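Input: structures, listed below.
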Structure P
Amino acid sequence: MTKEALIEAENVVVEFGEHRVLHGLTLTIHAGEVVCLIGGSGSGKTTSLRAMLGLVTPTRGTIRVLGVDLMHADEAERTKVARQMGMLFQHSALLGGLTTEENVALPLTQRGDLTPDMIRSLARTRLAQVGLGDAVTNYPRELSGGMQKRAALARAVVHEPRLVFCDEPSSGLDPATVVAIDELMVRLRDDIGAALVVVTHHPASVKRIADRVVLLRNGTVAADGSVAAVRALGDPWIDGFFSEDVAPPSHGLNMAEALGLVAARGAAA
């Protein structure tokens, strides 16, 4: 049985002035799968993520997310979609003035249909699942980088979204913590049944978590398949990517966009 298509991008073109970033991107994401987006600098990974999140309006083409055409959606339809999304940012984007529990509770707090006790219970349950049950009153500055990433992951899934977007989840972490974050992402995916769209430069993570690998090149899909299938293509860039032991640095959604999306998602919820 074919799983439900949660994201359907068809011939998506994104231009900024005279600069074209996406050149007819066509991509489908199905329920319950982990899809890793890979590609070199300027290949269109981050712009693709922004387009799927509704942060960038394509010049032409169609993007349907959870059945809603984002190109023609009204505010109510966009709100409905936003309620069913979660986001794990490259730099976690925890709010420094809030405790770990308060950060994780943000998507729930602004919904308006849950009691404080229910919110507290749900937030603490997710924190316990990511190994931060004893850090509920800590502030982000009191957490290590790996702990911040785990807290951000808990926030991304606390409201049980159908789609979770992860922007460079391995960035800046030591190898052992990367493995732990990868395992947590898959475990939480299995728990809530969400699809994960992961932008990453980390080959070991792709091998561990990907159901599908999508290679973007020049703003379009150059390869799409399982890890084994794309490695069998003999593409020089893919061969080089999987031969790397250390992931190169990358630039994803910046902090201003991160905080803005957290706030927008909370307001929409």
Structure Q
Amino acid sequence: MPNKSKTSWLLKLSKRRKFVLISLLLSFGIMIVQAITNDLSRYIIIGVLAIFSILLTIWSLKEDLHKIAWFIAPILPTYFITALNLFYFLLPENIFVRIGLILLFAIGMYSLLLTENIFVVGALRTIQLLRAAQASGFVFSLFISFLLFDTVFSFRLSPWINSLLVFPISFPLILQAIWSSTLDEKLEKPVLWYSLILAWVLTQGALFISMWPVSIVIASLFLVTIMYVGLGIIQQALLDRLFPQTVREYVQVGIIVLVIIFFAARWGGGS
């Protein structure tokens, strides 16, 4: 009887309470990662948390999940917890940094789950706040990409390896971001092709910027800018809102960042 009552309690939870519960549980998981000193064990726990994130996201949204949404909805939450855990390795070991990271994750995960909920419901029927959710998902996609690109460049691998790593990192993020602008029940060919093309462009960008004498942050910013411009133009094109002024605005942002990168480069050969 006690087990049955616990199960029924979980089943009766509202979506928002599920989101709060998931955020707290996964935040506790991040605390475990921070407490572990062995690198291999940390990576194992990060992988376990990623799997839990997938399962918990599906559990919280399963009432409205349909077709392709079963696979796309967990992408951002899973990438978010993975990116923050990996990025934590690059931060100074400080109690305030740890607390700040956990708070950032808890608030961010709750917001992400709300965003994904709007997406899966919006794919079934007209819903308010869809524009706000799309903007939120867009920002989260760029933020998560920056953390992951920064992690890749921090290993100081060869340009070719950086390029190879960027594709599997960026493709799922791009796919879900483009899908969120259309919310189709199945994965349409234009969405898939646009995702593949932009991910390929990012791999070439990673190869290019890895050969430039720039800092890790600048290199990551360069890739995020490509993603920002590419996603922005693709999303507007799919929504039939791609006007010349819109293209100019996105291209101007790209040019400004390129100029910043050029002047930020250490042409003197410093490390």
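None of the figures in this text is laboratory data; all of them are computed from the coordinates on show. Everything numeric here is computed off the predicted structure, so don't read it as measured data. Cβ atoms are built from the backbone, for glycine too; each structure is taken alone.
Identify the structure, out of P, Q, from whose coordinates distance in nm of label points 7 Å out along Cα→Cβ at positions 20 and 84 was calculated to give 3.2.
Considering all the candidates, the number was obtained from P.
Of structures P, Q, which gives -27000 when helix-only ellipticity at 222 nm (-39500 (n - 2.57) for each DSSP H run of 4 or more, over all residues; to 500) is computed from the coordinates?
Checking each candidate, the match is Q.
From which structure (P, Q) was relative contact order in percent (Cα under 8 Å, 6 or more apart) calculated, if the value obtained is 17?
Details: P: 27; Q: 17.
The correct label is Q.
If Cα Rg over 2.2 N^0.38 Å comes out at 1.06 when worked out from the coordinates, which of P, Q was used?
This figure was derived from Q.
Of the structures labelled P, Q, one was used to calculate FRET efficiency 1/(1 + (r/R0)^6) of positions 28 and 204 (r between Cβ atoms, R0 = 25 Å, to 0.05), giving 0.45. Name it.
Label of the originating structure: P.
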